[in-house]
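Structures for review follow.
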Structure P
Amino acid sequence: MSIESQFLPEGADAGSPIAALFPRTVVVRERRASGEAADLLPGEAAFVKGARPKRIDEFAAGRWCARSALAELGQRDVALLPAADRQPIWPSGFVGSITHTTGLCAAAVAAADNVLAIGLDSEIVGAPTTDIWPTLCCDDELVWVEQVLREIDRPAAVTLLFCAKEAFYKCQYPLAGEWLDFHDLLVHVPHWGAAAGAFVVHARRDLRISQYAQLPIEGRYVFHEEFVSAGVLIPAPSTAAQ
């Protein structure tokens, strides 16, 4: 099977650009409408009781997407409670990642037999304002953005770098349990200008995730509508060996 065919969406939202970020073994569900408290299972609702309405809406939309993806994999009506660090506690034998931004919420879920860890992040293009670019980007990335790219392309490029780092963080954290700074990572986009493609995440210091995956690690991105989404996946050892 070719690398390209492995990433054709299957079983996920038909035609979803986000689904194409991952192999077929990953189920993606996305939602454009705001979540509602009524979407939550009792245990989930208890966690956000008394929270601001916006927080409840985001939490509910994310849980709805995640539970919908889990149902596709045979796990129905599973309450996704948060751990002490607020990471979702996925049912045994499954891994996943949730993202939400204004106007879009999505979840990517897979069986642990196929996927060791997964990270997904989406953002509105241009949301990271210029004043925080130095916080999000290391020096080499800023040189690429400010000296190589056209001015019109810079907001989209920085948003992609941000999403790529967030997706990598979400992927590595459940395994390594390590907090990362944006400057701990360097993201390289080999073919800038394409609506969809690959990026490579390099570590700028020793990271615990290197015990589980060889670095640098490649991820995939897609620009769709007003958003950019990025996905990073670490295959299960048995799958990677095939």
Structure Q
Amino acid sequence: MPTITAIGFDADDTLWESEIYYVTTKKEFARLLSGYAPIEQIEAALEVTETHNVQIYGYGFKSFTLSMIETALQVSGGEVQARLIGDVLEMAKQVLQAEIKLLDGVEGVLHELSPLYSLFLITKGELFEQQRKIHKSGLRRFFHHTEVVPDKTPEAYMRLLRTQNIPPEQFLMVGNSLRSDILPVVTIQGWAVLVPHSLTWSHETTPGQELPDGRWFEIPRLSDLPNFLKRFGK
């Protein structure tokens, strides 16, 4: 096995909870709009709008909020009450200001690995929103570098690795998304470890093409990572 010198960590649903806020807000949104259409229809319409709009607004809860407003206008035929739009905005503010809930074992794993590797936090989304999460998490002290990108593409990973003078074959990415954390990294001949989360958004679970064998692995919990890394020599 190669020598791994740098490890990248995804943030949302790898280090802290994220998707749960989308799931609960979607349900509350559908309940608020249920006077205009069946709940199942509202949820399906929001999923379509949200997936389409990441190409326009990018990723994050602000983008999701715009998608809720657009969906409200669609399902109501443009007649949604201003009060309901206000309720949607208030829900979004509560989520954006919520405390960060770290996943089990995160601090222990980062504490153990930070003396052995250069650790990178690599997350995608709206810059201010993600920087707020990083600050409130209290985890910045473990990382050599933090990077917020609009999307996690092979090109985005390569730019970061070149800037940090890290050969791709010495880099390993850890995250819960096949689309964002695994496929782009193995495409550039890096290594990746999938740590599944029970609430991963469907958009992130379908990579769109077959994953190459041999360069990515799956572990059930982040706390298993230090032991897993022993196969790479540390």
For FRET efficiency 1/(1 + (r/R0)^6) of positions 51 and 147 (r between Cβ atoms, R0 = 35 Å, to 0.05), which structure out of P, Q has the highest calculated value?
Q
Comparison of P, Q by mean count of other Cβ atoms within 10 Å over residues 107-114 - largest value held by:
P
Work out the source of 18 here, i.e. which of P, Q gives that when relative contact order in percent (Cα under 8 Å, 6 or more apart) is computed.
P
FRET efficiency 1/(1 + (r/R0)^6) of positions 83 and 171 (r between Cβ atoms, R0 = 25 Å, to 0.05) - structure with the largest value, from P, Q:
P
Have a look at P, Q and say which one yields 15.8 for mean count of other Cβ atoms within 10 Å over residues 19-26, as calculated.
Q
Given 18.3 as the derived value for Kirkwood radius over Cα pairs in Å, which of the supplied structures P, Q does it correspond to?
P
Ranked by FRET efficiency 1/(1 + (r/R0)^6) of positions 35 and 131 (r between Cβ atoms, R0 = 35 Å, to 0.05), the structure on top of P, Q with the greatest value is P
Source structure (of P, Q) for helix-only ellipticity at 222 nm (-39500 (n - 2.57) for each DSSP H run of 4 or more, over all residues; to 500), computed value -13500:
Q
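Throughout, read-outs are computed from the coordinates displayed, never taken from laboratory work. Values in this document were obtained by computation on a predicted structure and should not be read as measured data. Cβ atoms are built from the backbone, for glycine too; each structure is taken alone.
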